[in-house]
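Since every read-out is calculated from the coordinates, none of them should be taken as a lab result. Bear in mind the structure is a predicted one, so any value in this text is a computation, not a measurement. Cβ atoms are built from the backbone, for glycine too; each structure is taken alone.
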Structure 1
Amino acid sequence: MISQTSEYALRAVVCLAQNPDKPHTTAEIARWTKVPEHYLSKVMLALAKHEVVYSKKGLHGGYVLAHDPESLPLLNVINAVDPIKRIKSCPLKLKTHGANLCPLHKQINDAIGTIEETFRTSTIAMILNEPTQSIPLCESGKI
């Protein structure tokens, strides 16, 4: 239900949250998260533009989270790179529908709303604290 770009952004942000000790380069994040580096660089620029991450320039530069994982909703990350789109008017452009959605499109829009609310109320810290038997997302060696 979310784009690959959104998933890449979430992977990168979770990775940074798992490794908060210093700035990390796009190459490091790409290697740890299995995201193509050239694509990740565009994702990181969008995250920086929307102040989800900070970019530090220089010899020991890279990216760091701009917010505490406890106060960073997944929705902020997703909306920074590929905002969730709600249905505001008839996708079929039927004049008889206008802004009044038919039952099918209303149901789809309601489902999108439920997903959006889940991302709004879920934080990066919740992802980090979720009990799991799998390995951590970010295989940096530190984790």
Structure 2
Amino acid sequence: MIQAQAASESADNDLARGAALRTRTAAICKAVPKRSAAKWSGKVVSLDANGDGKGVLEIEIAPDVMVKTWNNSFSDVMDETLIEPTDPLFDKVLKLKEDQIVTFSGKFPDDDANCIRENSLTLRGSLDTPGFIMKFTDVS
């Protein structure tokens, strides 16, 4: 992640950023072959709810690198990452605080372009401040 961020920062154009993204994607596929996280740690950056009252969670795992749910039902229709109020995980997340260090587990939705789904709208955003989408299964 950090290498891709540095490559994006020093890139002269988006062609060079595209090469950095390709390199990062290959590294992610190799490092996370089962597209899942078990007992990873990070800092809670955001706790929220969407318009339907479903839980939205964002955890920073490295500087400017996030693992998160979608924040709206439209984007989440395929991945189902929003935390349902009836899910026992919702009650666990309710007790968290921003800036708290947590341990978490979950599954990353597959993505053809980035190996695991990433929510940035631009190439630069994907490299500089990536937000990887996760269906959380546990947070403590």
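Data table
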read-out	value
Per distance in nm of label points 7 Å out along Cα→Cβ at positions 48 and 120, the highest-valued of structures 1, 2	1
Which of 1, 2 leads on mean count of other Cβ atoms within 10 Å over residues 56-63, largest value	2
Structure with the greatest value (metric distance in nm of label points 7 Å out along Cα→Cβ at positions 24 and 64, set 1, 2)	1
FRET efficiency 1/(1 + (r/R0)^6) of positions 16 and 80 (r between Cβ atoms, R0 = 30 Å, to 0.05) - structure with the largest value, from 1, 2	1
Identity of the structure behind -8500 (criterion: helix-only ellipticity at 222 nm (-39500 (n - 2.57) for each DSSP H run of 4 or more, over all residues; to 500), calculated), options 1, 2	2
Winner on mean count of other Cβ atoms within 10 Å over residues 88-95 once structures 1, 2 are ranked, highest first	2
Structure from which 11, 37, 28, 14, 8, 1, 0 was derived, P(r) over Cα pairs in 10 Å bins from 0, in percent, options 1, 2	1
When distance in nm of label points 7 Å out along Cα→Cβ at positions 96 and 112 is computed for each of 1, 2, the largest belongs to	2
